[in-house]
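Colleague: Pasting the structures here.
Quick note: the coordinates plus some simple rules give every number you see, no bench work behind them. All values reported here derive from a predicted model rather than from experimental measurement. Cβ atoms are built from the backbone, for glycine too; each structure is taken alone.
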Structure I
Amino acid sequence: MTHPLLKRIKVGFIGAGHMSQALIKGLMESKIIKNDQLFVSNRTPGKLLKLRELYNIETYDLNEPIVEDCDVVILAMKPQDFPKAVEEISQHFRDEQIIISLAAGISADQLEKLIPRGRIMRVMPNTPSLIGRGVIGLYSQTDEESAIDIVQDLMSSLGYVLKVETEDQFDALMISCSSGTGFIFEMMMYWQDWIQERGFTTEEAKKMTIETFLGASMLAAQSVGVEIEKLQQRVTSRKGVTAAGLDSMRELEIERALRISFEKASMRSKEISKQSLV
């Protein structure tokens, strides 16, 4: 059951990029709120025109009306544009507003310095949010349950929403689920290349790769109470074909390579956080 306030709150987006478009699409399709409750601003008119035509929502070429009129303000501008854009509107925020930042690399403490008023939260969707299959991290330094419930309900249209307790957990979720999507695509590319080298067409190899990853994921999702390791054991015969391949993966220390990739991404995230407000 959604929060009762969702029937009458105004939700504004500053920035009309992919994530704003995905969230607006999800909200409209799920009917969580109506189109006359949505507002969006953007520096260039093209994306605004598209959103206005698709969903008949109010659009602005200035950010101030969004902050002045909306109960929930979603800050969806690019990280490099974030500090300057927020500085220009920071005095317009109100204590009772819910302010959601989608910016990677800008911590909650940094946000509170930039924005003197409002209930500030960080949200991190990943790319599969575009099709409603995302993992969405939520971190808030406020413990006001009503505000948190509203944000969780809004974001639920994108997929699985997970509220984390610390910002370290938030960063780990961002690396594993947002950057992790890119890591999985990298492996899928290797998969497809190997299949193509055996005489399959590009489309056949792509379809085989997608269905293998999708099938394994769906099997894991539907195997309630069964560990992933156990599922692997079910398809692995001792001294069989799968076992031979797995032995090679372990000898090549694939786990170590992946862990290093996660750590490198985490280090870069911390570097961006330090540089973002310099």
Structure II
Amino acid sequence: MAAAEHGAQDASSYIAHHLQNLQVCRVDDEWVWNHCAGNFWTINVDSMFFSILLGLLFVGMFWRVARNATSGVPGRFQAAIETIIEFVDTSVKETFHGKSNLIAPLALTLFVWVFFMNLMDLIPVDWLPFAAQKMGVPYLKVVPTTDVNVTFAMAISVFILLVFYSIKAKGVIGFTKELTLNPFNHWAAIPFNLILEGVALLAKPLSLSLRLFGNLFAGELIFILIALLGIWQLPLHFAWAVFHILIIVLQAFIFMMLTIVYLSLAHEEH
């Protein structure tokens, strides 16, 4: 019984350790590491580091291809990048019904950046945290999209653009009417309409962020549970990684497409 309890405690500690971010916060005018429970002004350093690193990787790769692009037969790398760009461009043209020079670059950035962050989930869960511990870093989460703060930050950015383009296309009065006179076009129904439309508006960034976070967090948790099996994890890890590739691509695609749809709706004047 004691051995079983010890094993359960070890497994629980192992899971908790892998789900803990490397954090820094301000407490009593001092910067404190990893003792930030309940502190609102906490920075998840590992999420920020990998998000920025993968963003720079994305920019560097596409800049290199753009700089070295040839008009003749492209190389494999250039062909792959061009395929991604054409795919995103086609998705925007088929979904977005307004006119904007921002939407296509934004969609491309979201798709590739989210894909890169999701792709980190395929790295075996012990490799980078173990290497970090050897260098004195106690915690390390390498998948930024398993941090709800990262997904919410991206969703809030989309939400700000949504409100901006709604006001730009409809005007302040038109946007106000949209919130207060739909679905019931009568002044007596304004409070009811405002509640309905307000919830619908706020649900967009909420669902956008939680969908991405939930799917990737669940995938990471399964990888951690598989790692508890020791040597027997190898076939299960491979099988789940193959299936998880679909989730990684699909969630990046869904995040991009919903962003395009929301901004398309914002550009409609009626």
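Colleague: Can you say which of I, II returns 1.00 when FRET efficiency 1/(1 + (r/R0)^6) of positions 159 and 255 (r between Cβ atoms, R0 = 25 Å, to 0.05) is computed?
Modeller: Checking each candidate, the match is II.
Colleague: Using relative contact order in percent (Cα under 8 Å, 6 or more apart) as the calculated read-out, with 15 as its value, let me know the right label among I, II. Please report the intermediate quantities before stating the final value.
Modeller: On the way: I: 15; II: 25.
Among I, II, the structure yielding 15 for relative contact order in percent (Cα under 8 Å, 6 or more apart) is I.
Colleague: Given that helix-only ellipticity at 222 nm (-39500 (n - 2.57) for each DSSP H run of 4 or more, over all residues; to 500), derived from a single structure, equals -16000, which label among I, II identifies that structure? Intermediate values should be presented prior to the final figure.
Modeller: Numbers: I: -16000; II: -25000.
Label of the originating structure: I.
Colleague: For structures I, II, calculate distance in nm of label points 7 Å out along Cα→Cβ at positions 55 and 231 and state which one comes out highest. Please report the intermediate quantities before stating the final value.
Modeller: Numbers: I: 3.2; II: 4.5.
That would be structure II.
Colleague: Please state which of the structures I, II yields 47, 31, 15 when Cα extents along the principal axes in Å, for residues 71-126 alone is computed from it. Working shown, then result.
Modeller: Numbers: I: 28, 21, 18; II: 47, 31, 15.
Computing Cα extents along the principal axes in Å, for residues 71-126 alone on every structure in I, II gives 47, 31, 15 only for II.
Colleague: In terms of FRET efficiency 1/(1 + (r/R0)^6) of positions 103 and 215 (r between Cβ atoms, R0 = 25 Å, to 0.05), which of structures I, II is highest? Present the calculation step by step, with values, prior to reporting the outcome.
Modeller: Numbers: I: 0.10; II: 0.55.
Sorting by FRET efficiency 1/(1 + (r/R0)^6) of positions 103 and 215 (r between Cβ atoms, R0 = 25 Å, to 0.05) in descending order puts II first.
Colleague: I have 26, 15, 10 for semi-axes √(5λ) of the Cα gyration tensor in Å, for residues 95-190 alone, calculated from one of the structures I, II. Which structure is it?
Modeller: Numbers: I: 26, 15, 10; II: 43, 17, 10.
Here the read-out was taken from I.
Colleague: Taking mean count of other Cβ atoms within 10 Å over residues 207-214 as the quantity of interest, name the structure among I, II where it is greatest. All intermediate terms of the calculation are to be shown ahead of the outcome.
Modeller: Numbers: I: 13.8; II: 18.5.
Structure II gives the largest value of mean count of other Cβ atoms within 10 Å over residues 207-214 among I, II.
Colleague: For which of I, II does FRET efficiency 1/(1 + (r/R0)^6) of positions 143 and 247 (r between Cβ atoms, R0 = 41 Å, to 0.05), calculated from the coordinates, equal 1.00? Mind dumping the intermediate values first?
Modeller: On the way: I: 0.25; II: 1.00.
Of the options listed, only II reproduces it.
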